[in-house]
Structure 1
């Protein structure tokens, strides 16, 4: 069975919640294992709100880590306070593990290849890659990735322009430097889904009024649907193949400027990186996601 670690900003936007609904559905259906979740933007209710959402999804026992230093992203998402009320209070910002420790522990103990999904800011992924030996493994972060990670799926960048500029890389110095490090250090393939892919695909507008996911979207002001950057990346990762998921790929080498966060791409048929280009109308991706996020009885 395929197994994943998720990185998410779980920040002011609500498309992370739509993406997490897709992952929770796959977990409940026995299609994947979700080993853990690392939150890379720190808000007042970060951990308790994500835990509350997992509880509402019928998914238990997923460890959650938090980058407590990442308080410089700003914002005050109202949906987090609502979702935190669904938590049993067993995990909080104060009790959460650090993401580097979580990732290294999960990778070191994994007996099968792990895929990493990143739908937030990249500084924690970079920190794992830059990490050294610890109590979990004598391997460096790069060596641990090379041994245990088969692929990284990442929502970041804007690839229809050169250079491109997109929030997950450009938000601040932390995210720009993190993006630069991930692109230069990661020893396994990375598939990027860029801003231009998800902007015009609106999902989540057909949910029941009492669905916690609909309430999160409504709190964001997106009760009629939201651009699908994160859900499209997660749906792509779950399908596991860019072409069968409805995309063309451009393969090569991605770089990120550590000062500005601008992304660039050098085509190369042997490159470790690729970004995806939609080959279907927006409705194709929208209908697939909307069907998969309908709330089930469980």
Structure 2
């Protein structure tokens, strides 16, 4: 059974899922041939693969911190059909199943501002206005990512939907950072360029244990191989270099890794055999 709850020392972490969607398998695996990646992620008739919209909820005992907010529910039907979005069970509903309300979240961390990572930042109220989904939270975003999202290149402007993040500034919930920062005791964001220039991962540590939220640095367990890099990455060579650095430290210090888009695994580990990195799923006893 997939592990969806772990403890890092005194810190409790839950895996949450906004739902699933489909993206082109070739784009998700870059230069890796379909004959290789399809063994791990079978494609549909449109060459698409099923991906999870995963988040984690970090409970430090003092703060509730949500990492990523999925795709959200306010996009038009054409968009949902194009990506075959299935919001099962939905992020807010997932929180409610755990006994939490949106108003209880203290911080929301977006690794970056592509629509499948921050779509649930906001929702449309009864007046049709885009308002923050977590009204008492500070939204943690890198300044460079924010600036790029406001003026993206032609290459990836379709990935940034401004209604997902502009209301955060209007409602004074936006907290822009410029580099690595501790958000709460045992929780910090770390800049790891590759997918975007100011992409941030999340490191949770307590009592000698570490969880590292990979985001789109390593979107699924099938992307453990160093050459398995998305075509969506703006700086693929940096992605490869930074994956290796993270994996080496993860192996040495026995980190637990959290995956943003794996449709089955929220968490796992990595091991190194014959100079290659391999995914190790968590078992329930952990």
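Every read-out reported here was derived from the displayed coordinates using simple, explicitly stated rules and does not represent laboratory data. Note that the structure is a prediction, hence the values are computed from the model and not measured. Cβ atoms are built from the backbone, for glycine too; each structure is taken alone.
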**Study point:** Which of 1, 2 leads on distance in nm of label points 7 Å out along Cα→Cβ at positions 113 and 241, largest value
**Key:** 2
Review point. If distance in nm of label points 7 Å out along Cα→Cβ at positions 25 and 41 is computed to be 2.4, which of 1, 2 is the source?
Key: 1
Check your understanding: Here FRET efficiency 1/(1 + (r/R0)^6) of positions 97 and 265 (r between Cβ atoms, R0 = 25 Å, to 0.05) was calculated and came to 0.15; which of the structures 1, 2 was it taken from?
Key -> 1
Check your understanding: Suppose you compute distance in nm of label points 7 Å out along Cα→Cβ at positions 81 and 193 for every structure in 1, 2: which one lands on 4.2?
Key -> 2
**Study point:** For -5000 (helix-only ellipticity at 222 nm (-39500 (n - 2.57) for each DSSP H run of 4 or more, over all residues; to 500), calculated) the corresponding structure among 1, 2
**Key:** 2
